[in-house]
Structure I
Amino acid sequence: MLHVVTTWSTSADVNLSNSSRNHQAWIGQATCCYFCGVPEYVTKQAWWTLTDEQRDTANGLADIAAQVWTVSKTPQLEILCQNES
């Protein structure tokens, strides 16, 4: 997921800067497309075959990727986070 938000930087910028988008869904779908070559509708169908635990894990990893993207786009935030550590 981290690879996708950095490699597809333009798509990430468009999708992750829009607060009305489902960031978890976009990151998950983009990752499936990038690594497996599957279209969005296949990802949506496969999502419901996962267990609750698998979906929670995937959403948690997507949240981390979104946070990394946010920090990379906000240098001041990165400095603040480093100072609080």
Structure II
Amino acid sequence: MKTGFMVHKADGKIVFMPSKKGLYFSDVKNDTAHVMINTVDSIKNKYTVKEYANALKAHSIQDIIGRPATKDYIEYVERGLIPNCPITK
């Protein structure tokens, strides 16, 4: 049997269990608060092919430069701090 781990917080605890592939997750379906995430892939039909390709390129560059926070990444792009950067805000 695989075991998980617990994160203790002031307002309670969160239990994380491993999935079949080994990624740990917390089952929040019985929780009172939920987090909804929209990924580019899940909403790509709302954008043109060019916009989607540009979003993938921007994400790839963010990975290459060490995954800075999105706010910092936008600042780097706006200030021209990434040499030969093919994307804009």
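Kindly point out which one of I, II the value -0.44, -1.21 was derived from, the read-out being log10 I(q)/I(0) by the Debye sum over Cα atoms at q = 0.13, 0.24 Å⁻¹. Mind dumping the intermediate values first?
Numbers: I: -0.44, -1.21; II: -0.72, -1.14.
Here the read-out was taken from I.
-24500 is what came out when helix-only ellipticity at 222 nm (-39500 (n - 2.57) for each DSSP H run of 4 or more, over all residues; to 500) was calculated for one structure; which of I, II is it? Intermediate values should be presented prior to the final figure.
Numbers: I: -24500; II: -9000.
Derived from I, not from the others.
Identify which of structures I, II gives the largest calculated value of FRET efficiency 1/(1 + (r/R0)^6) of positions 39 and 71 (r between Cβ atoms, R0 = 25 Å, to 0.05).
On the way: I: 0.25; II: 0.85.
Between I, II, the highest calculated value is found for II.
One of I, II was used to compute relative contact order in percent (Cα under 8 Å, 6 or more apart), and the result was 13. Which label is that? Walk me through the numbers before you get to the answer.
Working: I: 36; II: 13.
Traced to structure II.
Each value in this text was obtained by applying a stated rule to the coordinates, not by laboratory testing. Remember, predicted model here, so these are calculated numbers, not experimental data. Cβ atoms are built from the backbone, for glycine too; each structure is taken alone.
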